[in-house]
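Computed from the coordinates by the stated procedures, all read-outs in this text should not be read as laboratory data. Since this is a predicted model, take the numbers as computed values, not measurements.
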Structure I
Amino acid sequence: MEPTAQLQSAMESAAELRASLQQQVLSADLEIADAAEREKRGPASDVPEIRKEADNARARLEEMRKQLQAMDRQNAEREKLLATRLAHSDKLEAARKAGQASLTAIETRLREARGDTGYRGERLRIIDPGIVPERPSSPNLPLNIAAALLLGLVLPILYLTMQMGYQEQRASGRRSVFHAVSTARDE
């Protein structure tokens, strides 16, 4: 509610006006000095007119100095008002930041309280954060290839062993039948 930008721009424009007025004061000083020089060197007939010009320049100079003093007072008041407003603004900003920090703390506590009631008193804490794997864990190609190779070697051997055992049983069964038939013939 306390504008500082307008006050700062007013102070800047007052500084420009003061600089312009200061140049006019210097110009009036030069005019007075020039009039004094012309009065000494010039003809006596021009002296009253030169004095009149010098008096006018002195009056203007005095008026400009009064304006400069008034501007200096007004500028000092503006600086004081600006400093007060800036201090008040800084104080309000600090209070706002403190209020924001306390609001954040309260929201955090509220979130924690809601979380605690959702777990019925159990306190769960994350021990290690989850890590996204760089490569997939399944299918494990080297393991699958090794298993296929092993099965490719073991299964045919097992099959052949069982087949040979079966054929041997069959052959021994036939031999026993032939042996029984041949013993029966011999008798």
Structure II
Amino acid sequence: MNDRIYIRGADNLRKPERVNRLEVERVVDLCLNGNNFKSILDIGIGSGLFGEAFSKKGIKVSGIDLNSEMIEAAKEYLPDGDLVIAQAEDIPFPDKSFDASFFGLVLHEVSDYKKALSEAFRVSGSFTFILEWQYKAGEFGPPLEHRLKPAFIEELAMSSGYREIRMIELDILVLYILFK
């Protein structure tokens, strides 16, 4: 069994208290911030929580996830989405297929950070957004040793071809905006 596949069920990802903690609407608004995106790839889409929020803003959402159960759950909220089982390190879409890509609390879970971010760079036209846990022990989220340091994400982004990174601290998360 692949230990990167989330097995606690899609319902856990949509509990109201979790949704509030993740500041879903705020994150989506910060990503869109004046950009006229028409399409986005949600990498590690899970139950489609962020994908659904992007979709409600009129954006065509595609998504990948390793877990077939998550893909099925996401289809419930994104019936028109192009949702496929795939890993972040091998995205099954052509170059520049999307205006942007989005990692929602998943980059820390991938096997090969550089390959995953390089793939996001390849399929994105302008931006990649990375939502991750702050690098400090917290009441919620993974243990500190599974979290990514901001300097590591910056270095990774630059080595993957991005030209600029903006970091926005939220209550318990950090949103990284990567510019091509």
Structure III
Amino acid sequence: MNTNIVNEIVNRRAFRGFSGEKVSQDMIKRIMEAARIAPSCANKQPARFLVLTDEESLSKGYKALSDGNYWAKHSAFLVFSVTKNSLDCQLPDGRNFAQFDTGLAVENMLLQAVKEGLIGHPMAGFTPSIVRENFGIPEEYDIIAAIAFGYPGDGEYLGEKHKALENAPQIRKEYDEIVTMNRWNL
């Protein structure tokens, strides 16, 4: 089924084995530019990003990660995706697009990272209050995800569980389990 899908989509995978090698500022800018040009409701562009590249900032960012995300400390740079509801479309029926549109921007980043030969791994396992405190993010903003980026490595520092996941086949639900045509039947 994947034969005619864009290579970056097919090849994107949230590996954990980073090499620790630095990533150029030009490459980081291209990844962030991919986020900037993502689609959004009425072109409101609600996504905001905190990009951590130097040792001091990375150290502060890594402190927010859960223990299970220990492997992200080997990444070259870390990004926190941030938004607030008032930055995006507020529909009369209560739907709010800020987090959806921020997710679209993150996906653009992940696909650009694949094109650049990098791994991008989004994480929910972090403490937003630590990020907020360490970097001065106001309370009205939602800190949605942490994304670790870097070159792939051998992952020698990974625990057994994560080593097994690195080499496990990528399993996705079958097409008919997630897509219904012309009527709801899932």
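Structure notes:
- Structures I, II, III were shown, and relative contact order in percent (Cα under 8 Å, 6 or more apart) at 18 was computed from II.
- Computed 9, 32, 36, 19, 4, 0 for P(r) over Cα pairs in 10 Å bins from 0, in percent - originating structure among I, II, III: III
- If Cα extents along the principal axes in Å, for residues 88-143 alone is computed and equals 39, 20, 14, the structure in I, II, III: II
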